[in-house]
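Multiple structures are listed underneath, in structure tokens.
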Structure I
Amino acid sequence: MSKTPYLIHQLICPCTQLQPGGIAVKDGVRTLDYQALNEQSLQTGNLFLLCGLQRFDRVAIYLEKRIEGVLALFGTALAGGVFVPVNPLLKSGQVSHILNDCNVKILVTSPERLELLRPVLQSCRDLRTVVLVGDKLFDGLAGIEVVGWHAHGCLPDQPRHRMVDTDMAAILYTSGSTGKPKGVVFSHRNLVAGAASVSQYLANHSDDRILCVLPLSFDYGLSQLTTAFHAGACAVLMNYLLPRDVIRTVEKEKITGLAAVPPLWIQLARLDWPTGTDGHLRYITNSGGAMPTATLNAMRAKLPNTKPFLMYGLTEAFRSTYLPPDEIDRRPGSIGKAIPNAEIMAVRHDGTLCGPGEEGELVHRGALVTLGYWNDPANTAERFKPSPGQLAGLPRPEMAVWSGDSVTMDKDGFFYFVGRRDEMIKTSGYRVSPTEVEEVIYATQTVIEVAAVGVPHPLLGQAIVLFVYKTDWNALDAELILGECQRQLPGFMVPARVIHHGEPLPRNPNGKIDRKRLVEELIDLKRA
């Protein structure tokens with residue numbers, strides 16, 4: 001087998017040869033070295049093949065983060081199937097939507113989760129096998145074979161389906177903030193190229209210990225696994241309950257790399273970090289939204305020797321830009337420049353490239369552009385379109401991802417986020433970025449969380465409403481927040497209303513603040 005991986009499961013092969021005893025993955029007290037990871041992934045793939053897995057059959061993994069889930073991901077790919085990681089926070093109705101939407105044939109889950117799914121499994125028309133992780137027995141399901149995970153322990157090698165790097169390897173479902181979740185189809189090439197690109201600019205190496213706190217169903221979460229394996233590092237799996245648990249694990253496991261989304265960083269920045277953490281925590285990364293400046297400053301103060309990497313990505317192209325740590329002070333507010341092996345452009349409505357400082361749509365071309373949305377040609381055609389500036393002589397245009405996000409680019413190729421098409425607030429004829437309003441509130445350091453949303457207004461088009469969460473709210477806080485907005489923002493950007501949210505702001509399955517749900521809550525308040 002080639003030492004250069006081109007299929008996702010081949011990431012672990014060079015490490016098996018170079019450092020077979022190196023720890024690849026840790027789950028609590030359990031560990032697998034690279035040799036064992038390779039052997040057990042093969043056995044898991046053999047189990048799926050004996051269950052009747054055909055080429056490109058979808059295998060869903062509905063588990064908390066644990067070693068068996070990692071084996072199921074790589075075993076599926078090794079056998080020639082397509083893995084579909086399902087966020088463990090999803091409820092039965094959401095899981096059944098995914099199982100039906102991409103015609104899942106095999107489901108890997110636990111007895112407890114299977115019990116929750118029992119009422120909906122009969123409606124999953126293509127599901128024929130459940131592989132059960134755990135010792136607890138489970139009653140049979142009509143028309144569905146239930147196989148124990150232990151059955152994969154001593155299986156002979158099975159003939160595997162031949163794959164090439166442009167074949168699909170995974171389907172990851174978006175959070176569904178604008179409707180039902182859509183399945184983004186990743187090729188082997190997408191996943192391998194992404195791992196190589198990210199591990200290059202993070203300078204990952206075999207001594208790294210990368211903490212996996214984000215869902216593996218989230219491309220940013222899955223990336224922690226793939227970049228670790230690409231570098232021969234150790235991926236430490238964690239299912240945390242409280243932000244303080246994350247800090248404890250970083251200290252206990254001597255973590256060198258930590259990735260999180262803004263809501264988690266906001267919480268982590270408010271906590272004390274043990275002295276000396278930045279002696280081993282080499283870097284932190286942020287994606288899934290802008291990290292508030294106040295939060296970034298707090299993290300830098302707590303971890304002065306830890307390098308922060310601010311990144312921008314979208315599931316349809318995995319990762320697009322990163323801001324090197326030494327550019328943070330020189331380019332405040334920037335989402336960075338194109339990651340290795342990607343070209344990022346700001347494009348006008350007519351398809352021509354924007355000049356420096358001119359606002360346009362972010363367009364991503366290159367090896368990380370995914371294969372589109374599963375069984376959804378209409379949405380695929382809207383988001384995946386020919387790349388700008390192609391030569392007329394090319395008979396087949398190269399496809400790029402048109403993000404729908406507004407950006408500007410400076411003369412040095414660094415990008416600045418303006419707003420998302422589905423989050424931009426249109427008020428008084430202006431387009432307002434929620435992030436710009438939220439930054440003003442976060443800078444006061446008086447709130448824990450804040451989200452700006454647009455709600456219908458008969459005169460303005462949309463009015464800006466702020467949802468704020470803090471523990472010691474009083475009647476004067478809304479006036480103080482509005483006063484700060486009036487002091488720092490133009491009139492059209494000042495919120496019409498501030499609403500105290502009595503509990504942390506709702507999240508979608510990827511951990512981002514669910515703005516659509518907040519708008520729905522406001523509508524319900526008006527009806528009450």
Structure II
Amino acid sequence: MTDKNRVYIFDTTMRDGEQSPGASMSLEEKLQIARVFDELGVDIIEAGFPIASPGDFEATTEVSKILKKSIPAGLSRHSKKDIDRCYEALKHSPRFRIHTFISTSPLHMKHKLNMSADQVYESIKEHVTYARNYTDDVEWSCEDGTRTDMDFMCKTVELAIKSGAKTINIPDTVGYTVPSEFTKIIQTLLNKVPNIDKAILSTHCHNDLGLAVANSLAGVQAGARQIECTINGIGERAGNAALEEIVMAIRTRNDLMPYSTGINTKLLSKASKVVSNATGFPVQYNKAIVGKNAFAHEAGIHQDGMLKNRETYEIMTPESVGVKQTSLVMGKHSGRHAFKDKLNSLGYVDVTDDVIQNAFGKFKILADKKKHVYDEDIIALVDDSLIIDNKLNALVLKSLKVFAGTGEPQKAEMTLEIFGEIKNSSETGDGPVDAIFKCIKKLYSHEMHLQLYQVHAVTEGTDAQATVSVRLEENGKTTVGQAADTDTLVASANAYLSALNKMLIKRNKTAPNEEYQNQKMKGI
């Protein structure tokens with residue numbers, strides 16, 4: 001890469017990003033963000049709008065004191081008081097940038113500023129020159145640039161550079177432009193402004209039409225070499241161009257955009273989380289680069305491709321943006337190949353095909369009921385399948401109906417397979433669980449004592465699986481059975497039966513298949 005291909009990243013998360021309603025950040029949060037951005041490799045950090053409030057002034061001041069590599073910047077209108085305030089906030093840093101702006105579109109000049117084009121022109125000369133007295137790093141922005149007359153823009157840009165601005169920013173303030181139009185704006189400035197070679201052209205694009213990143217990259221391809229952006233794309237209205245998307249687009253498509261930035265992309269995920277926590281703005285699941293689903297795959301076809309070669313469905317690695325690994329999300333679209341891979345990752349490396357098939361069948365049923373199937377859900381299903389495969393299940397639940405509610409006795413109707421024989425029972429009890437356990441005791445008579453019955457949700461939500469634990473005791477021996485199901489009562493029955501099956505093995509330490517044969521011969 002050559003210097004002419006270096007793109008500077010100007011982050012305005014703490015200034016423009018904070019202007020997003022509800023995104024106000026405390027001083028401590030801004031300092032935390034500043035440290036992360038400094039480490040991330042952001043070239044210029046716009047820490048605030050010092051004249052806006054005492055809090056903004058304090059934050060800009062404190063951020064300017066702690067930055068080690070990044071250049072701190074403050075925003076000011078065309079007002080000497082604004083510029084003075086910027087300087088007072090930034091002067092603690094050995095180098096800093098004053099960013100001053102004024103509107104140049106006919107709409108803004110008439111209705112917002114109540115100024116003529118000539119008055120705006122004179123204001124540029126006065127205030128850029130004034131800012132230049134404080135620092136040689138002055139940036140000037142023509143607010144609402146993409147709705148500004150092109151000839152007037154060229155005239156104002158030339159004057160701003162002549163007055164001392166080293167960076168010229170072209171804001172798409174209201175997210176109005178499109179890539180082809182923005183390309184033409186940048187190219188026109190490069191071709192028509194005589195002293196344009198003495199300044200860096202910058203983009204500042206808003207996302208009202210969802211084109212902020214596309215417009216920013218179009219600007220770079222046309223010749224701009226600074227991009228103003230924010231982490232997670234936060235900002236006024238629909239937000240700003242997202243820093244992480246811009247940087248990774250340049251890195252991933254370097255064949256078409258042969259540019260470089262100073263960003264350590266492995267810290268992008270960390271920066272995203274820090275900003276999200278500070279602002280209270282959650283990152284949408286399908287957000288590019290840093291969203292929860294950015295490196296997640298649920299479709300069976302995609303998962304199969306990923307297991308064979310990750311490049312089949314990923315154009316960048318999760319590690320490149322600071323995410324630990326690709327996530328094969330287990331859901332109703334997942335295939336058996338992905339399910340088996342998930343079991344291996346959970347430590348089930350020696351399970352038989354029968355166990356996998358049994359657990360996979362249950363998983364598909366569960367996935368149709370739940371939006372999110374968690375690792376804990378799968379573990380519970382596999383553990384249940386392992387018990388079935390282990391020849392311990394002399395007692396197997398075949399069907400269960402429970403009648404509960406007010407005004408009527410709680411009743412359970414149950415069908416069990418007991419040593420290969422189908423038996424039925426109906427019992428009432430003091431609650432549905434008591435009725436279930438009475439059914440089991442009637443169908444398979446025993447003197448075991450219930451020591452523990454415990455229910456907890458495996459995962460959150462009303463559709464969560466319930467994991468039920470049952471501990472039984474007989475002659476000083478105890479067994480614990482566990483089962484999981486979205487139906488708590490079904491899980492309760494299976495947990496009790498699991499504990500019973502284990503107790504059959506513990507009796508006289510008899511081998512499973514011998515106990516099974518002995519009980520069957522006795523007709524129990």
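Some notes on this structure:
- Which of I, II leads on mean projected area of the Cα convex hull in nm², for residues 117-180 alone, largest value: I
- Comparison of I, II by Kirkwood radius over Cα pairs in Å, for residues 357-444 alone - largest value held by: I
- Here Rg and Dmax of the Cα atoms in Å, for residues 5-148 alone was derived from just one of the structures I, II, and that gives 15.3, 44; the source is II.
- At a computed -12500 (helix-only ellipticity at 222 nm (-39500 (n - 2.57) for each DSSP H run of 4 or more, over all residues; to 500)), which of I, II: II
- Computing mean count of other Cβ atoms within 10 Å over residues 285-292 across structures I, II gives 17.2 for structure II.
- Which entry (I, II) yields the derived value 13.1 for mean count of other Cβ atoms within 10 Å over residues 21-28: II
- When volume of the Cα convex hull per residue in Å³ is computed for each of I, II, the one that comes out at 196 is II.
- Taking distance in nm of label points 7 Å out along Cα→Cβ at positions 157 and 501 as the measure, the highest value among I, II is held by II.
Every number in this text was worked out from the coordinates using simple rules, so none of it is lab data. Bear in mind that the values here come from a model prediction, so they are computed numbers and not experimental data. Cβ atoms are built from the backbone, for glycine too; each structure is taken alone.
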